[in-house]
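Next up: some structures, all given as C-alpha cells.
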Structure 1
C-alpha cells in the first residue's frame, strides 16, 4: 500500500511598508550573500536566495497580496531531502538550489540556524518585550513505524528535530490537532490551523515541521502622531485610503532602473526590511524580471541617505498549497507514488509527498515587525561630511519587500503588497 508525505509551511509577519524616489541606475547582478565567495556558507545562502525568487516567479500569478518565508520552506524541504535518493534527490536539489552535497548541506543549515538564533540579544521586540527570532523543527512519526536511525540522527544533529510519536492510523484528526497546536504555540498564536482537515489520514506516516517566529522593533520607530490617512494607488487605476506613516531619517537608499529601494533596519541593526518600489505603471514589468541577482545588486548599492519616508500600514495573510508549484518547478518525482524515492527515511520506496502547504501572516505598524512561519512535511506510506537634501520616498503604489539577515544575507521573508487594505 502506498504511503504519503505531506509538507506544511507556515509563517507570520508584522511589518511596515516604505516609499521611494525616481529610479535611474542599472547594475549588474550580484550575490545576495556577503560571505566568502565559494564557501559552504555562501553557497547555502546564495542557493536559498535563488530559490526564494524562483518561487516568487512561480507564485506571482496569484491574485492579491503575497507573503511567504522561503527560508522556512527551504528548511522543511531540506529535512525531507535528507531522506531523498537518486533522481528524486537530484530534482529536489535542482529546484531548491541546494549547491552542496548532503554531507555538507545539513551541517551548513545547522550553522545558519545558529547564526540567526544569536541575533538580537539586547534588542527590543515591536510589542515592548525582547527581540525574538525563534527557529524550531520537529518530526512527527507514526507509532511503531520503523524509520532508519541514520535519517533520524541526521535530523536530530543538524536540525534539532527529535522524533515525536503519534498514531496517525487510529487518530488522524487528533494528530492533526496536536501538530497544529504545536505550530500555533511556536508562532505565538499567529499561525492557526496550518494543516487542513483531510491532509493527515490513516496512510500518513511522517510529518516534518518547521516554525519560524520573528518579532522586532524598528531601529527608528515611526511617530504615531504623524500617521494620517493617505491614498494608495492600485494597479487597475483605482485607489484606497489607508493609514500612512511618515518619518525623515537616514536609511539605506538606492535608485535602480525603474524602481527605488529603501532599507529599514531593526533594533540591533542585525536584520532589516528592504522595500523595492517600482516606478508608477511599471510594477508588472518589474516583478516579471525580479531575481536574486538583481536583489543582490540592489543591496550592494544601498547608500546612507536622509530619506523623507511615507509608507502605509498593512495587514494580511497568505496561504499556499505548493505541491503543484514545486512539481512545475522541477520536483516532479517527489509527489508521484512509484517514482518518489525517499528510501533514505525507511529503507524502502513506499513514501511520497502528498501535500506541501504554507501559511503566513504580516502586519505593519509604527513600532516594528512581527513574523512567523511554519513548515511541515508529512511522509505517509506511499556617507561623507556633506549631506544632500532628503530623498522623497513615498510608498503609495504596489511594492515588493523582503526581510534579510544583514551579516549572512539570508532572505527570511518575501512579500508583495498590491492593496494594503486587503
Structure 2
C-alpha cells in the first residue's frame, strides 16, 4: 500500500515506479473521468497497461488478474469505500492522501486487559503511528480515551460524569481499534500475571492452594475482581460502535503464537485499508514479534486447554454466556467465529455538521467567575459575561484559547488561575 499527494505528479510517479520495481505491470484505475485523466500519462510513462472503472459502477471481481489498484479522487469517503473493496484482494494499492489518511486523523486504542495490547502498540509503531497524550491527541498518532490508559471499559467510560452525552469528543469522531481475545486464554493470563508479588491482587490469588483453585476463583468469585463475565462485559460494548475496528489477539499473533500467518496478513491488510496506512502487511507480520516487550506474547492460542479441567468448564457454564457470544467464542473454540464478519465490516466515522459540532453548551455556571463550556468535545473556561452565541464564534474562541479533554480539567485550570491571582495579590 502506498499513498500519494493528489496534486503532486511526482508523488504519483514515485508510487507507480515503486510498484513497477516490485513487478507490477497491469492496473485497474478507479475514479471519475476527470480524476482518471491526469493519471493516464503517469501510467503510460511508467510502462503500465490499465483499465478504467468509474467509482459508482466498479465490481471488486474486476480487480482479479491485475497487479495494482490505483485509486483517484480527493473525497475521503470515496477513497475509503474503494479501499474497503480491496480487503480480501491480493493486490497492491496506490491511493491518494485525503482527510481520511492516518496522518490526518487520530487513532484511538482500547483493549481488554491481557488481550494483546502491547502487540497492537508494536504494530502501530511499525505502521509509523507514534503515541500522543490522551489529554492532547494529535493527527497522525494513536491515543487512548482520557483517564483510562489502554483499558477503557466502555460501560464505565460512557457513565462517567466527565463524559459528554452529546458525543462530540474526538474519540467518537475518529477511528478506534479495540483488541479482544478468547476470555478463557485471558483468564489464564490473568492468573499468571496477577499472581506476581508486585501485583495488587497477588495476596488474593496466592492464598489459593494451587493454580486450579486460582482459576476457579478468577472464573466465578464475586468478592474482589468480579467474575470473568463481569470483567469482560465491561469492554464488550466497544464491539458495537461503527467507528471501532475490533481485532482479536488470535488474528494478529501469527504462526509463532499458534495462529495463521495468512490470517495475520489479512487482518493487518484490512487495518491498513481502513486506517489508510502505507506499508506491506507481510513485512509488519515478520517484524511484529518483539520478545523484549514487558508482557509481549505471553502464551499462545488455546493455552487455557493446558490449565482448565472439566471442573473449570463446569464453572464457566454457570455464567451467562453473553460475554463469550458477543466476542464470537465458545468453550470448545480457540478463535472467534466473528473474525471474517468484523474484518469485512465497514468503518463508519460519525460526521457532525460544524454548526452543531461547535455550538456552545454550558456545563457549569458561575465557578469563581467563570463558566465551563463545551465546544466540539473540548471544555473551555469562559469568563462570566462573555457571550458566545453561535458556532462560528465558538470555533474562533477554540482557536484562540486552550481547551481541555474533560470538564474537571477546565475546572482545575480555573483553580490554578485563581491560586496564582491570590499569590500575586499577597493573599
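For structures 1, 2, which has the highest computed value of Cα Rg over 2.2 N^0.38 Å, for residues 340-395 alone?
1
Say we calculate mean count of other Cβ atoms within 10 Å over residues 84-91 for every structure; which of 1, 2 gives the highest result?
Largest value of mean count of other Cβ atoms within 10 Å over residues 84-91: 1.
When semi-axes √(5λ) of the Cα gyration tensor in Å is computed for each of 1, 2, which one produces 39, 36, 17?
It traces back to 2.
Looking at structures 1, 2, which one was mean count of other Cβ atoms within 10 Å over residues 116-123 calculated from, given that it came out as 22.0?
Corresponding structure: 2.
A value of -11000 was computed for helix-only ellipticity at 222 nm (-39500 (n - 2.57) for each DSSP H run of 4 or more, over all residues; to 500); which of 1, 2 is the source structure?
Working: 1: -8000; 2: -11000.
Source structure: 2.
A short reminder: the numbers here are calculations on the coordinates, not readings from a lab. The structure presented is a predicted model; accordingly, all values stated were derived computationally and were not measured. Cβ atoms are built from the backbone, for glycine too; each structure is taken alone.
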